[in-house]
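As C-alpha cells, here come the structures.
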Structure 1
Amino acid sequence: MITVIGEQQLEMGRSPEILGRSGVLKYPHGIVLHALQTLPAVAWMMSQTKLQHALTLIRIAVSGHALLLAHAVRQTLQGRARFDTDLVSMIWLISGTFCILLPVFASIATSMTLWFSDRAKDRILHS
C-alpha cells in the first residue's frame, strides 16, 4: 500500500512519504512494527506475574494495537498528521493506548502486591 500510494504521489509531483496535507504513509507501518515489539513483552510480563486473567489481558493489548492501527490508517488516509485528530480518531488513540497499558499496570500492581505481602509475612515471622 505504501509503495503504490508513494508512486502515485511521485507521478503527481508530490512527496512520496506524505498523503494529502500531512498524512504520513509510514505511520500505520510503524504501529504494526511496535506491536511486534510490545506484544511479546506483554506476554512475558503476564507469564512472570502469573495473573489469573493473563490471556484476557493479552487479548486486550492486541485489541489496543488494532485500535492504534485503525487510528493510524484513518489519519493517513485523511491526510492528517498523527495528532491532528477528529473525535473518532482521538477515541481510538486514547482507547488503544489504554488497552496496551492496562496489562502492564496490572502486572506491576500484582508484583507490588506480592512483594509487600511477602515483606509483611517476613516481618511477622521474624518478630
Structure 2
Amino acid sequence: LGPTDLFKLPEAPVDTGKGFTLAQKMVGKACGLPEGKGVRPGTYCEPKMTTVGSQDTTGPMTRDELKDLACLGFSTDLVMQSFCHTAAYPKPIDVTTHHTLPDFIMTRGGVSLRPGDGIIHSWLNRMLLPDTVGT
C-alpha cells in the first residue's frame, strides 16, 4: 500500500535559531539526536522510554488499558506502581485495588510499592539516572 492522505502528516516546526530547553534536550537524546540538540514543540519523534510510573488513582484505568492491549510484559527498564495517593480512610474499592493491582503489575515484570511505602517520586529519584525520559 502507498502512503495515505487520510491523516494530517506532521510538519517540522520552523527553526527559530534559539537554543533548546533542558526538557527539549532530554527528549532529543531519547530520540537519538546528537548531544545538545533538542526537539521543538510540534516535532514528530518516538523517544525511547525507560521508566513508567503509575500512581494508585490511575492504576485501575492503566490496568484496564493494558488488558485491552493484551500486555503480557513490560519492555521498558522500570515500571513502578505506587499507592501514595490513597486517602487516609480508603473506600472499599481502594482496598480491593490495594490487593489486586500489585500482582497485576508484578506478573508483567513491574515493581509495585505497597500502601505506606512512601511517595513514588522519592522512589523514582533514588532509582533513576536523569539522562532519559520517563512518564
Structure 3
Amino acid sequence: MKTSGILICELRSSDHVTIALLLQQLGYRTTPALVLQKIEAMLPSPMDEITVASVREEVIGSISLHVLPLFHVAGSLGRITSMVVDERYRGNGVGNALIDAAEHWFRQVGCVRLEVTSGDHRQAAHPSTSAMVS
C-alpha cells in the first residue's frame, strides 16, 4: 500500500492508546496506562520529544527521542528510544518520515550525534540515519 499524505505532528493526549497497540505489534507487552505514564513523564522535559505520524487523522507511527550531554565534545547526543510504524503501513516511507523529523528536532536542540536504541531481534527494522555532524 503506497501511502501519501503522511503527516508528522505532535503527540495528542489521546494517542497513548494507539501507540500502545502499535508497540504490541512489535511484541512488547505494554498497556495504554504504561504508555500514558511514560508520556506524562517525558512531555515536560525539554530533553524529550514524542512525535507521531498520521494518515487521515489515524496515528500510524510514533518515535520517541531523548537528548544526552556529551562530556568529551561540544554538542549533545540524540537518542531514538523507540520507533514503531503500523504493520499495515511499513515499507511506505512512514519510518523515513519519522527519522527525518527526529533528525530535524535533534539538530534544533544542538545534537551532533545520533544513536538508536533497538532490539537485536529487529535487525531488519533498524533505521538508516545520516551522520548528524554539524
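Just so you know, all these numbers are worked out from the coordinates, no wet-lab data involved. Because the structure is predicted, anything quoted here is derived from the model rather than measured. Cβ atoms are built from the backbone, for glycine too; each structure is taken alone.
Can you tell which of 1, 2, 3 yields 0.45 when FRET efficiency 1/(1 + (r/R0)^6) of positions 64 and 88 (r between Cβ atoms, R0 = 25 Å, to 0.05) is derived from it?
Details: 1: 0.95; 2: 0.45; 3: 0.75.
It was calculated from structure 2.
Have a look at 1, 2, 3 and say which one yields 1.49 for Cα Rg over 2.2 N^0.38 Å, as calculated. Please report the intermediate quantities before stating the final value.
Numbers: 1: 1.49; 2: 1.32; 3: 1.03.
Source structure: 1.
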